[in-house]
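S.K.: Pasting the structures in now, so scroll down.
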Structure P
């Protein structure tokens, strides 16, 4: 989902670690390039996940300045996937097995069946169309906050794992209670934490 289009749901994070001094614009660009999206259009791979440029998700070169907006960083997490339904694989496998039996006079043994099915799976995967999903990310450096344009447990797990591999910084998801606690002084935090539910 994009931040630039529509009104997305946003998951907010706080960077839990102190960001090291070497995390300069150049360093961040290098890390984005290292874990950039990899095109799988002409392959039999089922999925690819990585970073792409915010303004052009078909580009992942991260030229200088392409991921900078004022003091902040912005980029996109992109995932391409292709799915081969089991029913389709089974249908074509039955056809291929019948062709082999007709040619040789016998069905392939269990080892050959396994090899045949895997070869057929890879062949059919190359013919499957890809779907592309993108989720924009804004790194607010002044507050050391991240905004991920999207929500949901699976998306968060994908993002947190890629973020950790890329930058090695721990994240803490911000929810209304944690945001509220940050806005209160010590007495207010203690009072809020000691509240007990009551019946009306």
Structure Q
């Protein structure tokens, strides 16, 4: 898809003209992201996406941020059963008990990390940059050995909703891998 003469990855299309996908693709997806809270948010959003379309999550992102205290792990880790019940009736977010409870549990797991921090832990699984980008969307993997290893380590440390596919989507979203296609104009930062 092109816009102002720029070729993009074909999934970056907004059928409603909103530019939600396009802006996400152009300015966020695949850009290196660091910071505990920022990575925690992306980990949570990727978990909520499981079984749903990413555009659904992007459209609900402001409501997710409000519902989950801007993804501050200390605040989310203190959530109680009353908070779970509150979130289950919040129409602005995905109302899935298992995913809501996973976010709370994952916040606690972030706080329980010993010997490392979330940023260092996640980025330790980033593979070396590929020499070339993929030509077609069908060439892009859904799972890699690195995402499988990341998921295994996160699960070992008590995280939930972090399978190898979710881990790879996180790696793509946060610039640990560059899965923009060869024809795409976006160049991820360092």
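S.K.: Thinking of P, Q, which structure, once Cα extents along the principal axes in Å, for residues 19-82 alone is computed, gives back 41, 22, 15?
M.R.: On the way: P: 41, 22, 15; Q: 36, 25, 19.
Among P, Q, the structure yielding 41, 22, 15 for Cα extents along the principal axes in Å, for residues 19-82 alone is P.
S.K.: For structures P, Q, which has the highest computed value of FRET efficiency 1/(1 + (r/R0)^6) of positions 99 and 155 (r between Cβ atoms, R0 = 30 Å, to 0.05)? Can you show the working numbers first?
M.R.: On the way: P: 0.10; Q: 1.00.
Top value of FRET efficiency 1/(1 + (r/R0)^6) of positions 99 and 155 (r between Cβ atoms, R0 = 30 Å, to 0.05), among P, Q, belongs to structure Q.
S.K.: Then there's this: If helix-only ellipticity at 222 nm (-39500 (n - 2.57) for each DSSP H run of 4 or more, over all residues; to 500) is computed to be -14500, which of P, Q is the source? Please list the in-between numbers first.
M.R.: On the way: P: -12500; Q: -14500.
Label of the source structure: Q.
S.K.: Mean count of other Cβ atoms within 10 Å over residues 43-50 computed as 15.9: which structure among P, Q?
M.R.: On the way: P: 15.9; Q: 22.9.
Structure of origin is P.
S.K.: Hey, FRET efficiency 1/(1 + (r/R0)^6) of positions 35 and 131 (r between Cβ atoms, R0 = 25 Å, to 0.05) derived from one of P, Q reads 0.30; which structure? Walk me through the intermediate numbers first.
M.R.: Numbers: P: 0.75; Q: 0.30.
Label of the source structure: Q.
S.K.: Can you tell which of P, Q yields -0.61, -0.75, -1.28 when log10 I(q)/I(0) by the Debye sum over Cα atoms at q = 0.10, 0.12, 0.19 Å⁻¹ is derived from it? Before the final figure, lay out the partial values.
M.R.: Working: P: -0.61, -0.75, -1.28; Q: -0.41, -0.59, -1.37.
Structure of origin is P.
No value in this document is a laboratory result; all are computed from the given coordinates. In this text, all values refer to a predicted model and were calculated from it rather than measured experimentally. Cβ atoms are built from the backbone, for glycine too; each structure is taken alone.
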